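Trainee: In what follows, structures are represented as structure tokens.
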Structure 1
Amino acid sequence: MSDCRIVRIVTEQDGMERIERLNRFTRKHLARLSKHLEGVLERGDVDAIHDFRVASRRLQEPLQVMALNVSPQRCKRVQRRLKRLRKSLSLVRDLDVLQESLGEGPTGPGLGTADRSLLDEMLLKARRQALTEASQALVAGKPEKVPCKLGELIAALDELAPEKDEQVYGDAVAMWRRRAEALLAERPTTGVETDLHACRILLKKLRYSTELLRLMQGRERGEFVAAIVAMQDRLGAWNDHLFATAELSRIATQHDVIARSAEFTAAVLTCAAARARLAHAMRRDAVEAWPSFRATVEKELAKGAESINEPKQPPAGTQMRA
């Protein structure tokens, strides 16, 4: 990304301070962001695009905690920059997921060999255009500033007095509680009034907040994170089917496409209709599973001091996983 990096190596040791753990989490995902940016800009790599976006999301959580203890305005500026960088790659990622899913029977029905070949060609063309625009937006967003600015914030957090360690940890706990309570405020139903997109975003925030808190505590991710991931997978699949329905319909109903081959249009619309039905099924599945998941979140929140406020230190030399 840039040569401007403020990075301090943290050794593995028992009794690592919570601030040290938070900064370790931040450095780890900053390094991933830098690594995958190269793959995005140089090759437009599918995995690099996905991993870059995930790293940018995970960095939002420590920045939320940092904003309460160092420079709120500087933290917010980095957060806004990360959000813009991530958003610029959104369409490319959606197209990648769509194209990959068409190779799977239930998500790509009604497409013969010739239709599939033509659709692949059209999707690749759309991806090339989206990637060109995304790359231009990435460069304009000056991603090279992220490691410099975030490195300065890490250094500022490092310089806090030791007695601030408990305060920083308390801020991370409070943030986790806010994330959990915001999610519990959602009561999705099968009705059209339910906004599952809001649930999906809140789930991501709770997951990354939980992973950060677990790392600060020196604990494994555990069954609670697994429950979040399972629900996140449901809503992620639902969202993927929504995009597929809209994009396939857009392609199929272009006037020149219909004029050249109405049969191709019919085949693609058949596929789009199948994806819409899958989206409906995934929505129903997520809503039906929500009460059980909600109970899991309530149970974790109710554990209070036993679960959240009393960190469990790992044995000396144990490697923690974010």
Structure 2
Amino acid sequence: MRRKLLPIFILILALAGSAAGQDDSTSILIRRGGKSLMDKRYEDAWKQYTEALQRDPNNVETLRGLGMVASAIGNVKQARVYMNRAYALDSTDADVLNNLGVLYSQDGDHVRAIEFFARATVQDSTHLQYHTNLAGEYMAIGQVENALPVLRWAAQLDSAISFVPFQIANCLSAQKKYDSAETYYARAIAKGGETAELFYRMGVVKVRLDKSDEAESFFKKAINTNPSHKEARQSLGLIYASRREFVASAMQFQKAVEIDSAFYPAWIALGVSYALVDDMVRADSVMARLLQADSSMAYQMARWIQLEQSRKNPADSSK
């Protein structure tokens, strides 16, 4: 499962006084608009930025603020209009470049998003978020080889946060460099990372490194952090199933399908677990469900049961 970093808008509040060519009243309105936006008082922010724009129609900061308010209330089309107006006035404004990158990312136009995020990093090579946005976009299209150097640079910008080593680890895991990924997930945890996704991904890497006992611990941490993490429950269930602890595995798979009734890998594993504890009524019910959804999944369940039974009775499998 791949989850990309969500790029974010950058808001710079004009708290240090009015800019050149900008009167005090306009500066005050911009500051108020920025504060309202930060406080999610979007109607107030819209009014304040609109009034500031009436006083100075070519103010990049005001146009950027209006674009952000429009995006926050779901009007992406209008957000793009204001951001493009700001861009036309100043094509080197790093915040505008970043914010246009976000809009293109939301549209699924990764090529254009990367272009604008990259230009933002050129304008300000020390801004952490510009780099993580760019890296996240590379990761979204599977270009981890391009994401990694951006993330390594970001790690130098702020060595205290857990998010950057977490993303580096995700890239390394995608490249199947599990030893290195394990190291970076551990760094993320050491820096205070406590998300269910971090614990889950560490567990996945531990499985790849044949460290199932350690993996079990991390999947449990993921579930304790987020009881609705279906992938963690599925992975924990698979560890129990590998030990032939099918009652315990069935409990985890059952929880997973309760979280997401269309999570068919868990349904397949649940049916297998029921069959192997001789709960054939429930196993048959799962089989019927799988046959209705996709007969190939029912075949997977039957084949898995056959393999487990042959392991239990190796003499029978040779007949």
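Trainee: Which structure, out of 1, 2, was distance in nm of label points 7 Å out along Cα→Cβ at positions 220 and 236 derived from, given a value of 0.9?
Mentor: 2
Trainee: 1, 2: which one has distance in nm of label points 7 Å out along Cα→Cβ at positions 180 and 284, as calculated, at 5.4?
Mentor: Clearly, the read-out refers to 2.
Trainee: The value 8 for relative contact order in percent (Cα under 8 Å, 6 or more apart) was derived from one model only; which of 1, 2 is it?
Mentor: 2
Trainee: Any idea which of 1, 2 comes out highest on distance in nm of label points 7 Å out along Cα→Cβ at positions 60 and 172?
Mentor: Greatest value across 1, 2: structure 2.
Trainee: Quick check on the output: -26000 is helix-only ellipticity at 222 nm (-39500 (n - 2.57) for each DSSP H run of 4 or more, over all residues; to 500), derived from one of 1, 2. Which one produced it?
Mentor: Only one of 1, 2 returns -26000 for helix-only ellipticity at 222 nm (-39500 (n - 2.57) for each DSSP H run of 4 or more, over all residues; to 500), namely 1.
Trainee: Could you tell me which structure in 1, 2 was used to calculate P(r) over Cα pairs in 10 Å bins from 0, in percent as 5, 23, 28, 25, 13, 5, 1, 0?
Mentor: 1
Trainee: Given a value of 0.60 for FRET efficiency 1/(1 + (r/R0)^6) of positions 76 and 260 (r between Cβ atoms, R0 = 30 Å, to 0.05), calculated from one of 1, 2, which structure does it belong to?
Mentor: 2
Since every read-out is calculated from the coordinates, none of them should be taken as a lab result. Just so we're clear, the structure is a prediction, and the values are computed from it rather than from any experiment. Cβ atoms are built from the backbone, for glycine too; each structure is taken alone.
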